[in-house]
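There are structures below to look over.
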Structure 1
Amino acid sequence: YKTGDLGRYLPDGNIEFLGREDFQVKVNGYRIELGEIETALVQHPEVKAAIVNAISDPQNERRLVAYIVPQTDESALASVPSSLFLTKSVAPEALANRKAALWQAGSDREGSCQIDIDAFGEFLQAAERLSIAYMCHALTDLGAFVTSGERYSLPELVNHCQIQPRYQKLVGQWLHVLAKQGMLQLEGEDIFVSLQPLLNDNLEPLWQAVWECGDWGDRSKILLDYLQRSAGNHTALLRGLVDPLELFFSGGDWETAESLYQFNPIAEYHNTVVQQLLKAVAQNWSNETKLQILEVGAGTGSTTALLLPILSPENTVYTYTDLSPFFTERAKDKFREYPFIEYGFLDINQNPLHQGYQPHSFDVIVAANVLHDARNIHATIAYLRTLLAPGGLLLILEATQNSCVQMISVGFIEGFSHYEDERLHTNLPLLNVEQWQNAFLQGSFAEFLAFPQRDSPLALTGQHVMVAQAPRAMRQFEENAVRDYLKTKLPEYMVPWRVMLLDALPLTANGKVDRKALPLPDSIVKTVEKNFVAPRTPVEEQLVVIWSEVLNLEKIGIYDNFFEVGGDSLLATQIVSKISKSLGVELPLRNLFESPSIAEISQLIEAVIQVQKPVAENLNSDLLARREVGEL
């Protein structure tokens, strides 16, 4: 074919495409046929498939990178001694002693807990009744179930009420709650019917019942303020007029998040359980190697703040990661007194080995209130297991009970709704302890512990600290072993610079290997050069200052896309907050998504300023006139 593809006729008359005739590249002055390297790789019995690519590094030098898919067929590997994978293990006695220490630490903390669980139960029940009432108010405000006999499937309701599709799962949760309460009738699997109009109770006595729950009402003021802020905006939220992050991180502030995850009795208890478990590990750690700890989805550092003080600076490396610099940049200031902490970015929905992290390189992974955010929990568990050393520990803090309070507040945030695993069948984002245990054991973790224990009154809190232990023996990929093997087959200049392990080769729609989808090695940084355009107006100049501060960048052009130069929805909340403070213009968060460059957003700001200016001038004139006639 003129395209350079090879093809062959099959006996049935169809044509099978075989791909490019050749993939010749020039590297360091040598013309190299990539197919020759790939052929050599797949000749190794431990390699199932391979592809080689030529990429440019930051110095614009061409480099060869090999990608291999390991052979998993046990029969094919039975008679082959492994050379590409080394088995590393931990003595079973050491793991048994560690498990006993962990069990003792978790049990001791549970026994010393001072929470008045009966008072908390009353508070929770009052908050649940309030939340159900808010669900009714929101649906009737949107024009649904205001008369008897209204019937909708979930998609019909979303369409009728003009609800954003991203909230369909959440509204489905509401409907099932109301059906369980007898306020709606469920016909079949997906039709909801109002036998009478939804109750539109007066919210004031319900709020009063919450506030009257003694110490719990007082200590939860920040959270209850957020609940009221969120519930009061349900119509705007459901129709996409307000972003939930604007309400949770109001003005870019961490107060609500820290109150939820750190500064309340329930969070304090569970965070100290994690602390005591990690302390049990750290106190018995050998001084031969540093204790390597990774925290994923660290967020505001609410759990981190209790862990760092108990760790030895000389014997620990703590890697604090999140998806957004909104968190990592603030954490650098918050934890500046701890020299053994490092910072990075890690997406739990992507293979960490393709994000620059080395396999089996961490002894402990901390995941506090983040794993429910995973699109596919089983895939994320597998990803995290690849990072753990043999016998390594995953310390998890998770809400394990789906509540109505959650459904009318943080449930609007994306992590509670973008799941793509078996939670699609239950339409509930949170797993209970038994479901977590099954997920970890199915994911080849060897041990599982959970606190509080099943029969403990503290289980009413709806949160658990869980410990999952990686297998004591693991096969670890040896990249250098692949290069050594290739040196026996190929000249030095054809041996790849890097070798990366893949679960499978990425394919295009027509079944060819998608070379563009191959991950880059961590040492390669993709840079996109754009024509730089400096600010032209005072408003643009001020916006450049704001963007530079938030994004921590020295050079910002007015046509740079906020989300392409490191911005995200969390950092966007800081942008609109700073615009309000410095320019006196209130912009909804969605404006930044719709107009993501300084040039675009400045036009919106200029328009608002032009409207505000004559209003202010008229007001000043009126005040002056009233002062002159003695009215002021």
Structure 2
Amino acid sequence: MLQCMALITDLLRPSGPDRHVRSPAQSAATRGHPLSRRPLLVLAGAGSGKTRVITYKIAHLVREGGIPARHIAAITFTNKAAREMLERVGKLMSSAEIRGITVSTFHSLGMHILRQEAPHLGYKTQFSILDAYDAGKIIADILNTTSKDEIRKVQSQISLWKNDLKTPDDMLLAAQDQWESVCAKTYLAYQDTLTAYQAMDFDDLIRLPVQLFREHPEVLLKWQGKLRYLLIDEYQDTNTCQYQLVKLLTGVRGLFTAVGDDDQSIYAWRGANMENLRLLQQDFPALKVIKLEQNYRSTARILRAANSVISNNPKLFEKQLWSELGLGEPIHVVQCKDEEHEAETVVQRLLAHKFECRTEFKDYAILYRGNYQARIFEQALRNQRIPYQMAGGQSFFDKPEIKDLLAYMRLIANPDDDPAFIRALTTPKRGVGAGTLEKLGAWAGQYGKSLFAAAHDAGLRVQVQQAQLAPLEQFCDFISQLQYRATREEAGKLSLELLQAIGYEAWLYDSEDSPKIAETKWKNMLEMVAWLAKKGEADGKNLIELTQTIALITMLEGRDEGEVDAVRMSTLHASKAWNTRTCSWSAARKASCRTASRWKTAWWKRSAD
């Protein structure tokens, strides 16, 4: 009989001392002119107050270190983390003090640099950013395959090479077998295609600034003057490309604070390089290391179990987490006869705990190793009519109807974006047939032009009859008018007029299987228009600038989940940095001894601040 185990623990923090009193280690990490003028690595164990250290460090740099906020950049890994950090800084300092500060993700910083400097690399500033789906379509065309598994593997390999700063030529020479050779040739063709489209993928947003700074020292010098002090959150998750960007920007001055923890490194599979921690000491001999070992979130029992689990991990730095919050509730390990019994047990205990403690559903999380385990827990939750929310669900921006509007926005911003051209031209259909598209594509290929540029060529009229060409010319004229208006008019108003002009609502009702589906999609589109209006006004951005912003939002976060009263379900990796009161970890036995990294996120769950 299959034996399954569920690990259930109450992580509600008991009352304790004032959490706002800084420890000597936190004070050392945030204060003191000597540390402000030399590189600093803060080894921050889970729950030890690393975000507090970064925010207070910023305040110290501005108020006592004499560095204006406009010359400080705090870099993290998600938009959500960046927003939260900026909010904390805003509560600590006045708006005048933090005016001009950069608090962003690595990719947002890279995009900010490229928006100003892309012409040095042969790109225009209004480049397109392709998401994983559109990039995958290009790779599929190159490989001439529909195998999702093959496309995913090649795409992943190219991404790893980019994160390691390997060029297509590097990999063509280094390929050791047939598979690597295929990937290297695909990489070369893929990169050529991106260049032709004036487009970048997610990895290019960091890779290309590194290339830019290496090839153009004068540009690097300008940005070193702009960003004089860097603070890097979750440093253990940086890859080779990100480390080189930090190293280039800090230069010989080495003015930075890196905050990380080698025991929390769980992303090696997507390029994170633990070697970066060692390289800091090698590349910056004056580096000061401070350890934060007091945990303010978890009880002693949780920390004792955590320390035991990770005790055999390979370490660059020794540390031992401890807490003054008491022993705490025990961790319950429940043995179940099968997966169904396991899911039922977890759900029943969740309901009993909720009734006893008068908590909310959003105070609970169910974690598992892989998405394949989610279905049975979903069924158990539905049987009890318990609301739940899946981590990594479909992003709002990935809905087909939203991607239709985004195709128009991308084409308005960048007429060389051929994938956007094709989607916009054919959604809704406007009388441009497959034959016309084929001739347009052949003409564009023959003369090395984008589809939009080729559509304006007089020579195309010899290939295509006027009756077939008329709707294509009307479409191009429509896009040209929108391009003129995009930098002059409000984004929400213009996008609504665009949808009305192409008859998108009527097309939905004509093309969808039911009026209810069409109504839902149209409501989503109106929500998107409202978002564009609100975001454009709040950030002072036009439709073209918002196009690049949206690409980053959907790739970095997926869905931006709000405070919905629902049980959260997630894989261990996707749950990193979550805050929750009570968590159940499914199939703990199966994750036991094979790799220590699989355990690391289990004990990070803790009560909300």
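Overview of results
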read-out: Origin of the derived value 0.05 (FRET efficiency 1/(1 + (r/R0)^6) of positions 117 and 501 (r between Cβ atoms, R0 = 30 Å, to 0.05); candidates 1, 2); value: 1
read-out: Structures 1, 2, by mean count of other Cβ atoms within 10 Å over residues 157-164: label with the highest value; value: 2
read-out: Identity of the structure behind 0.55 (criterion: FRET efficiency 1/(1 + (r/R0)^6) of positions 277 and 381 (r between Cβ atoms, R0 = 41 Å, to 0.05), calculated), options 1, 2; value: 2
read-out: Structure from which 23 was derived, relative contact order in percent (Cα under 8 Å, 6 or more apart), options 1, 2; value: 2
read-out: Which entry (1, 2) yields the derived value 0.60 for FRET efficiency 1/(1 + (r/R0)^6) of positions 101 and 125 (r between Cβ atoms, R0 = 25 Å, to 0.05); value: 2
read-out: At a computed 0.98 (Rg/Rh (Cα atoms, Kirkwood Rh)), which of 1, 2; value: 2
read-out: Source structure (of 1, 2) for helix-only ellipticity at 222 nm (-39500 (n - 2.57) for each DSSP H run of 4 or more, over all residues; to 500), computed value -15500; value: 2
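Every number here is computed from the coordinates shown, using simple stated rules; none is lab data. All figures in this text were calculated on a predicted structure; none of them were measured in a lab. Cβ atoms are built from the backbone, for glycine too; each structure is taken alone.
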